[in-house]
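Where a number appears in this text, it was derived from the coordinates with a stated rule and is not lab data. Remember, predicted model here, so these are calculated numbers, not experimental data. Cβ atoms are built from the backbone, for glycine too; each structure is taken alone.
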Structure P
Amino acid sequence: MKWKSIIRMLGAKPYTHLFFDLDRTLWDFESNAERTLSDLFFEFHLDQHFPSFEVFHATYRQHNERLWAEYRNGRIEKAMLRSLRFRLTLKSVKVKDDALASTLDARYIADSPTKTALMPNAIEVMDYLQQRGYRMSIITNGFNEVQWVKLKACGLEKYFDTMLTSENVGFQKPDVRVFEHALQVARCKPSQVLMVGDDFGVDIVGARNAGIDQVFYNPINAGKKFDPTHEIRDLAELKSIL
């Protein structure tokens, strides 16, 4: 039996601090993004250009995900990501309207973080962890101007001591320096922390490289390159770990 299992059986806590990713771990990014894009699609009459919202949504996601990968890898800047994602989406149906693309991006940035859908059991688990006395922080690659709004709008702000964004830290997950900075801010050692995240290559790899135990939140049964410390399908399973 592993020592951490023994500790849990005795009622003690092997961890004092928890680091959480935000998007797709606690905040339901897919549902909130789709709702926002649907609102924009009909408000700006994009049905004049796209055969359906589904085609518009799929096209946007394709460009957005590719641009985010380039942004995480340092190949493009934030401004370029924001400038291109709607321009390329419109270009796919032969619409060249930079003003419209810029407006869509500005509205998306303003509207999407106000949406409040959370991953299943998020509030229940946050209440449990807070009652257990864990110190909790958010570590996110998301933009400053939206992540704080999300946290407040969906009622998660009260659970967290700090939120570190890649823009503030100067590096992006999985860069080990993000996690080292988080440890400094939290004033704790790697052995005292558990990282919870849904992106294996970003959250889990990054935490492991920093010597931090990990919980891979994997509701969609995504692939993995090694066995994380823990793997869960539902956030409620954190109760059995913590």
Structure Q
Amino acid sequence: MTGVIEGRSDFRSYLADLNRAQKSGAGVPAYTRWVNRRLARGVAASAAALGLSPNAVTMASAALSAAGLAVMIAVGPTWWSALLTGALLAAGYVFDSADGQVSRLTGTSSPAGEWLDHVVDAIRTPAIHLTVAVAVMLHEPQLVWLAVVALLFTIMSVGQFMSQILAEQLVRNSGGEAAEANGARKSIMLLPTDTGVLCWSFALWCVPPVFAVVYSALFAINLVHTAASMRRKYRKLVDR
């Protein structure tokens, strides 16, 4: 990669660098693998060409997600507010995937930047589900059971986030690398666990009963996946 920002005209070269150095798609859910990462490369190349720092991209990601959640709370379940919420959350996810690419592209990776990225993720992860609980109680109180599901989703997602971060760190400290599953079939099977799918599910908020069914189904699937993932990580760490 060039590692040097020279101006707007370098967008194509930055994008070409990212396309050549893209991560393996092994074990990555389908939306993230084939949609989000591609969009993120475009955002990263644009940010580098404009001279934006990785931290600026991280904060843009946080702002987009916060805006989406604010719309859901402030406005009732209408078609435009639901679509806007989903689009803003999905855009926040794209920028979240782009900040690390900007740092690698421009040679500006730092512990502080990685820390900021993880802090934003640690706040956003529970905030998404807590927002569902608040929005339900404000706008659809007859679906109070969905608020309970959202609270359970919050606990599970925070646990999964910490499990993933800690496992990666512990494996790295022990001098190994986490094994990855591969294949397109695996990516498609993991689609219900994809953050992008969760983001776009909010577009269904315009029809609360439908959103409730889809959101609850995502919770149930993710609960099973999280339990299996935690068990697998624990056993691998025990064997080290």
Structure R
Amino acid sequence: MTNTPDAPATGRPPVVDLATWQAARDELLVREKAHTREGDAIAAARRRLPMVEFDGTAEVVGPDGPVPFLDLFQGRDELVTYRHMWHDGAPPQGQCEGCTTTAWHLRDAVYLNARGVSFAILTTGRWEEVAAYVEFMGYTQPWYSVRGADAPIGDPMGYLTCYLRDGDRTFLTYSTTGRGTERANGSMGLLDMTPYGRGEAWEDKPEGWPKGDVPCWYWRSDADGNATWGPTSRPVPQWTRPGATPVTTLGRHGDH
């Protein structure tokens, strides 16, 4: 089934002169500033969360074979990871479209590195499958297989997680999932600023505005660019990859 938002409707907010618009904008800015300050206060509380120590010598598998988790810090004291869900045996189009949105937005960690923070993507896939996928997608940030690893290195997936290193000691400091991962997805924040928003049905919109569709309806598309979560779709960034072709199945277990 193809999911597309309703066609644009005629309803819209009032059309006003620039001065009237600026007054309304300034009024909203007061709320935005309060939201920003509350976010600062939450971040301060986040920095004061207790930590969980774990074994940093536990092995994960990357391009150089098994390495201790400590290596992911790359000599830095802080580490952010994204835990990418994995479907064993599935081709690229069968991998998680939600995790693809996060990984695609985190392809460059140069500003994190400049602040002394390393970044890596973890997944439960077998390394030989993961390596092929990383090459196809063109990712340049480090990926590691944590298959069989205990928490807080292994499961669950779909989380942004932060770690701290103190010499050879390693600590879990923070983890979030669901909409908590939107912080890594710049497109979400930009869409929230646009007139029609994310195009999702749950959003509060002006009367007559396009109603939108199910959450994340546009994250997969077919070869013609039509949004669909059907068996011939891929996560949308994959269509930019060399060799991406139309498909007949997602390739996940049970898909036909």
Out of P, Q, R, which has the highest value for Cα Rg over 2.2 N^0.38 Å, for residues 105-144 alone?
Q
Comparing structures P, Q, R by distance in nm of label points 7 Å out along Cα→Cβ at positions 89 and 153, which one has the largest value?
R
Quick check on the output: -25000 is helix-only ellipticity at 222 nm (-39500 (n - 2.57) for each DSSP H run of 4 or more, over all residues; to 500), derived from one of P, Q, R. Which one produced it?
Q
Of the structures labelled P, Q, R, which one yields 1.3 when distance in nm of label points 7 Å out along Cα→Cβ at positions 73 and 225 is computed from its coordinates?
P
